[in-house]
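Every number in this text was worked out from the coordinates using simple rules, so none of it is lab data. None of the values given here were measured: they were computed from a predicted structure. Cβ atoms are built from the backbone, for glycine too; each structure is taken alone.
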Structure I
Amino acid sequence: MPDPDMPDPELTSVERTALYKSLGNPLRRRILDHLGRRGEANSTVLAKELGESSGTTSYHLRKLAEQRLIEEIPEKSGGRERWWRALPFSHTTPDPATMTPEEYAAAEGVAILKIEMDTELYLRAHKEYTGPEGWTQVQRSGNWMTKDELLDFVREYRALLDRYGHSREDAPAGARPVHLRFYAVPDTVGEWESESTGP
């Protein structure tokens, strides 16, 4: 599923701020998630699935289209019935130090929403884990790495995603949408210095 977390670095600060505000809206994230899993939908289908009015879903679909996160399907649309699909989206997280205060606040809203979503996934993973051969996998680890080694690891992780992952259209029989999350967080300088140098 496309995960439009952060905008392309070529966008301006104003454009990124508008995009963050859009992505920080819980209903719009649910719409994007639905389109990512199902491939396409119209406002009526989304209203029924998400428990909203068709007027509300239609409004948010138009806003997502303005941000180029979704596009209309011309061959299925006719009259007042418009069908939509998600667009692929490449994203790079800008350095927060380069953001304006408004952009940072909007990006923070996206981060908070993502943390809430990831927390739900984390709880589900532990509840649904059935062993090392099951659909749900849980892995936690720690290690010592240089910064260059960490960046190499991240590049290889992305290569693995490209190697084993499929788009919805190209997925083989038996494939299911799988949520993957990756975090790499170094200890603070004080913590590792005290451990390595001793008293």
Structure II
Amino acid sequence: MNSSKKITGLILAGGRAQRMGGIDKGLIPFHNKPLIESAIERLKPQVASILINANRNITKYAHYGYPVIMDETPDFSGPLAGFSIGLKHCQTPYLLTSPCDSPLLPSDLAEKMVTELELHNLDLVYASSLEDGKAWAQPVFCLMRSNLRDSLTNFLNKGDLKIDRWFKELHSGTVIFENALAFANVNTPEELEALEKVSP
């Protein structure tokens, strides 16, 4: 079975973007089009379907033709709240998550993650980038089994929002990607400008 058929892609656009002055990051122009369009273009060939997790500008996100799902907690609880609602709407064996502000995400992200997950029979695999010979975790890029819904619900019900602590409760692993630029994300207007200069 083609691995992409097993995967639902979840684009995380639910954050507050405080370092960008609170504007909605997914809608910030990157090479003259909203950042989320680059994320959709990169993710679409790798998955069977796409969900967008957003907590504001719902109509603008819905314009792309994909279901827009809101966090069940109204207080911008971070990526785990997005993971949680994504798992509740996921109709495939796997959910692949990616933030809306990393327009250069790897075109082989899903393929490498599925291979690692199935080879070692893991619950969840997250990406790591290689920079200066050191691996850096990129936990919001992860592939998880859709049957983790109860595990995550129980974790969040304890009041914990730390992504790495949930990963530690699972049989998880990582895949190292050598191109660190693939995970570059945009937190400030200066970072956006720099990223436009180094990307096509």
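Numerical summary
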read-out	value
semi-axes √(5λ) of the Cα gyration tensor in Å, for residues 121-160 alone derived as 27, 12, 9 - corresponding label from I, II	I
Source structure (of I, II) for helix-only ellipticity at 222 nm (-39500 (n - 2.57) for each DSSP H run of 4 or more, over all residues; to 500), computed value -16500	I
Rg/Rh (Cα atoms, Kirkwood Rh), for residues 65-152 alone from the coordinates reads 1.11; which among I, II	I
Computed 16.9 for Kirkwood radius over Cα pairs in Å - originating structure among I, II	II
Comparison of I, II by FRET efficiency 1/(1 + (r/R0)^6) of positions 57 and 185 (r between Cβ atoms, R0 = 35 Å, to 0.05) - largest value held by	II
